[in-house]
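Scrolling down, you'll hit the structures one after another.
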Structure P
Amino acid sequence: MTRIGLRVVLMMAIAATIACDRATKHIATSMLSGTASRSFLADSVRLEYVENTGAFLGLGADWPSWVRTALFGIGNALLLSALAVMAMRLRWSRTVLVGLALFAAGGASNLLDRLAYGKVVDFMNVGLGPLRTGIFNVADMAIMLGAAIVVVAGYREESSKGK
């Protein structure tokens with residue numbers, strides 16, 4: 001695949017990820033807001049509407065508004081911009097670029113919420129018994145999957161250099 005073809009595929013993946021996150025947040029807002037949490041698959045999946053003014057798992061939700069804006073808004077925008085510039089200029093592997101695209105798409109979608117509404121809609125929780133995740137959304141899944149892909153790809157590249 002050419003470099004231009006790869007960029008087109010990555011941009012489509014970013015657009016699809018953001019669209020999926022936006023759609024699921026809209027559905028969660030219209031179907032879950034103001035209702036009790038819903039449980040599925042023997043309580044291993046819970047759907048619960050939460051408006052998160054903080055970051056990952058509510059970190060910083062009780063911080064002053066200007067601190068949250070600076071870190072979660074401006075800081076996030078700067079980080080995503082830096083990643084985009086580095087992805088265009090550096091010769092990273094396709095796998096790393098896919099991971100970065102997912103990471104950037106999730107970060108951008110959550111950033112849109114923060115800028116437009118001052119909060120992010122979270123609605124999913126998974127676990128078994130008392131062992132549970134925090135409440136998250138599709139953008140958070142894209143961020144975590146993207147980060148995992150980058151870490152695994154980096155590890156594999158380092159391992160292959162050592163041989």
Structure Q
Amino acid sequence: MTAATAFFLLVRAAHVLLATIWVGSVALTTFFLMPALEEAGPSAGPVMGALMRRKLPVFMSSIGGTTVLTGLYLYYRFTGGFDPALSASTAGKVFGTGGVAGIAALIIGGAVVSRNAKKMSAMGARLATASEAERGALAAQMTAARKRAATFQRVVIALQAIAVVMMAIGHYV
């Protein structure tokens with residue numbers, strides 16, 4: 001086995017492993033964590049604060065970003081340096097569609113979901129020391145941020161599902 005082949009296999013294995021962790025993390029957050037936080041109401045603030053201190057957005061961004069970067073390398077290698085003829089093949093289009101879905105998931109996750117999670121955390125921290133008049137407004141803002149995050153988390157998981165399916169079938173179409 002050549003060094004180039006070993007590197008390719010290492011990147012491919014890393015891509016699959018990271019994608020699995022990323023999709024699983026988003027699924028856990030979307031289907032279990034966010035609904036539990038919604039159910040907890042204002043008392044979810046300390047949990048959001050703890051998740052932010054543990055750098056959940058950094059973890060998700062790092063895993064997603066590395067997955068996308070390794071995927072771009074794999075697509076570059078598959079298409080012989082983004083050769084238009086290979087990129088236009090059926091397999092190239094399928095892998096390309098999956099890649100675009102993954103990139104969109106990363107962008108939406110970072111730009112919308114992560115931003116709203118940070119807002120919820122900041123507002124939750126302020127909620128404890130806020131006056132009674134401010135609490136109602138903060139709670140309403142937290143609810144709006146939570147709803148935006150939850151809606152776009154579902155978009156992210158749908159895009160990730162598209163990416164996973166495209167990657168699974170790319171070599172067989």
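Each reported figure results from applying straightforward, stated rules to the coordinates on display, with no laboratory input. A quick note: this is a predicted structure, and the numbers were derived from the prediction, not measured.
Using helix-only ellipticity at 222 nm (-39500 (n - 2.57) for each DSSP H run of 4 or more, over all residues; to 500) as the calculated read-out, with -20000 as its value, let me know the right label among P, Q.
Value -20000 for helix-only ellipticity at 222 nm (-39500 (n - 2.57) for each DSSP H run of 4 or more, over all residues; to 500) corresponds to P out of P, Q.
Work out the source of 11.7 here, i.e. which of P, Q gives that when Kirkwood radius over Cα pairs in Å, for residues 23-70 alone is computed.
Computed on structure Q.
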